[in-house]
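Below you'll find the structures, each written out as structure tokens.
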Structure P
Amino acid sequence: MEDPFGHLISYLRVSITDRCNERCQYCMPHEEQEWLKRDDILSYEEILRVVRVGASLGISKVRVTGGEPLTRRNVNWFMEELGKIDGINDIGISTNGTLLAKENKEGITHADALKKAGVRTVNVSLDTLDDAEYAKTTGRDLLPDAIAGIDAAREVGFEKIKINTVLMRHRNEHELWDMIEFARERDLLLRFIELMPVSTTQVLNEDNFLPSGEARKLIEFRLGKLVPRPDIRTNGPAGYYEVPGTGQIIGFIGAMTNLHFCENCNKLRLTCEGKLRPCLGSHLEFDMREVLRDEAMTDKDVAKFFLNVVARKPEMHEFRENYQPGRKMIAIGG
């Protein structure tokens with residue numbers, strides 16, 4: 001699949017739930033979240049059908065998100081089924097990490113079960129190493145669980161474990177060096193991410209926005225000049241740098257300040273209730289659930305739906321154009 005601007009679409013981010021065991025301010029800042037009804041959420045079988053059709057059109061990477069995806073029942077079975085789809089060769093999961101070390105009745109951790117199911121990469125959201133700040137940011141006192149989850153993921157040997165840290169002025173800029181040391185000690189790939197207007201407008205303002213360029217300068221003030229590493233690429237828009245003296249690689253994702261942020265975009269997003277979104281930073285979304293639940297619709301119709309959405313993918317996001325989010329991030333999928 002190729003969009004009007006020459007981007008080859010090979011990556012599908014799939015949200016399987018809008019539920020989460022945390023309440024991060026930039027994702028779901030209020031407790032009064034109206035959860036989707038069970039019948040409104042796509043079944044695993046419906047999602048697998050979407051992925052199978054997508055794979056026939058060139059999708060090769062799937063990342064499962066939420067909400068917190070590990071709160072949905074039978075998620076490990078779903079991951080195993082994803083791995084059986086021809087053409088899907090890279091399966092990842094995005095999580096807050098707090099449930100990765102949780103054991104089932106057989107004493108197997110979520111991390112171990114995911115690895116056995118074929119998951120290659122794990123992205124863990126971790127914005128602070130301070131217990132009080134973690135509780136303030138997430139609304140939950142679960143920092144020990146998150147760190148235990150990261151260590152459980154390390155023990156089972158995923159191909160790559162990434163730590164995503166959202167930059168927030170007056171909240172965690174004093175911890176940048178601690179986060180780097182934490183990642184270095186555990187051989188994790190750390191990425192610093194700019195706040196984006198994907199929740200309520202009050203979450204992102206001049207007082208709390210910390211540009212990635214400024215964060216990079218703060219790091220360099222203590223650790224020395226970071227060395228650009230354009231040779232290192234992942235499936236996302238991160239720019240990578242090498243820390244002098246240690247050789248550690250860290251990344252920066254600057255949706256607000258990087259004017260080239262969208263140039264190599266290769267992804268679509270499927271929300272848990274079946275909306276296919278061509279861009280996170282756009283209000284465009286198209287209801288695939290109606291197609292999936294219409295018995296008259298074949299896989300060819302689903303494929304046509306895919307292609308129509310790709311044809312309407314915008315050239316770039318609208319975050320810098322006074323973008324007002326229509327839905328909270330938790331409803332879209334991380």
Structure Q
Amino acid sequence: MSRLKRAAAMLAASLALTGASAASEFITVGTGGVTGVYYPAGGAICRLVNRGRADHGIRCSVESTDGSVFNINALRAGDLDFAVVQSDVQAAAVAGAPPFADGPDGNLRAVFSLHAEPLHLLARVDSGIASVADLKGKKVNLGSPGSGTRVLADTMLAAAGLNPDDLAEAASVASQDQSHALCDGDVDASFWAAGLPSGATQEVTSTCAIVIVPLAGPAVDRLLSENPGYAAATIPGGMYAGNPDDVPSWGPKATFVTSADTSDVVVHAVVSAVFDDLDAFRKLHPALQLLRETDMITDGMTAQIHPGALAYYRERGWK
């Protein structure tokens with residue numbers, strides 16, 4: 001019996017004990033803005049889960065949200081079943097560190113990690129911004145409150161010795177409006193974290209003259225040495241219009257998480273759907289093309305691994 005069918009049998013038995021039907025098992029995956037990578041990545045997971053619905057009875061839907069911090073809070077509240085979140089936000093939730101003022105999240109469970117997502121700092125060419133230091137006195141979008149991008153932007157500013165009060169305006173532009181805000185001159189620069197390639201970055205660099213600002217130097221070196229949840233990254237030259245050279249950056253990884261309250265059989269079925277057909281999963285979005293099993297079950301996994309996922313990894317001999 002295949003792993004997916006075995007998970008389906010386990011799920012059917014579990015539902016029978018509760019008097020529920022397989023058709024009533026719905027799961028919701030929280031992601032991010034529709035122009036980012038989280039939304040299509042969550043959609044790719046749901047697509048594979050739904051492909052096997054006749055076997056396991058799970059129906060998966062994807063929901064656009066404000067991002068990582070929102071998703072963690074929604075998992076805590078029981079409003080989401082699974083979510084894509086930045087690895088640093090996952091670590092902060094486990095530790096009960098800012099922006100999570102309610103203490104450590106003992107219910108958060110890791111499932112697997114996804115792509116790297118370097119922080120992008122994009123500026124209009126006519127803004128004269130060539131470094132983070134040049135943001136002083138400028139209008140800058142720091143990302144939506146509740147997003148992982150906002151956490152990274154605040155971290156980058158602090159490492160450079162700046163804070164939002166040093167800016168002419170600290171904007172909180174919704175992800176779907178970032179390109180328009182930059183090209184229309186509403187802001188001079190904008191932070192966002194995204195997997196590569198980013199549809200939002202492709203859109204804005206193709207619409208107006210945009211430079212991707214390097215994020216490197218002593219401040220970033222110090223930041224990385226103090227925060228093991230982050231790593232150096234490179235935005236390849238030529239990936240985006242008007243930016244022919246490699247751009248140094250840094251950032252977290254995207255991770256897929258759930259709650260301890262999610263049943264083992266449901267998590268096992270979701271993990272089976274992805275890893276049993278990983279080649280198909282990689283083809284569902286360019287940011288997923290370089291995924292490797294060994295990295296996916298280790299990188300960025302600060303929270304305890306959910307037992308349903310761990311059972312699958314042990315079946316494969318990975319744990």
Matching 2.0 (distance in nm of label points 7 Å out along Cα→Cβ at positions 64 and 280, computed) against labels P, Q points to structure P
Calculated from one of P, Q, helix-only ellipticity at 222 nm (-39500 (n - 2.57) for each DSSP H run of 4 or more, over all residues; to 500) reads -8000, and the structure in question is P
Upon calculation of distance in nm of label points 7 Å out along Cα→Cβ at positions 96 and 152 from the atomic coordinates, which of the structures P, Q produces 2.8?
Q
Entry that produces 25 once relative contact order in percent (Cα under 8 Å, 6 or more apart) is calculated, selected from P, Q:
Q
I have 0.30 for FRET efficiency 1/(1 + (r/R0)^6) of positions 48 and 176 (r between Cβ atoms, R0 = 35 Å, to 0.05), calculated from one of the structures P, Q. Which structure is it?
P
Where does the value 31, 61, 7, 0 come from, among P, Q, when P(r) over Cα pairs in 20 Å bins from 0, in percent is the thing being computed?
P
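Read-outs: derived from the displayed coordinates by stated rules, not from any lab. Bear in mind the structure is a predicted one, so any value in this text is a computation, not a measurement. Cβ atoms are built from the backbone, for glycine too; each structure is taken alone.
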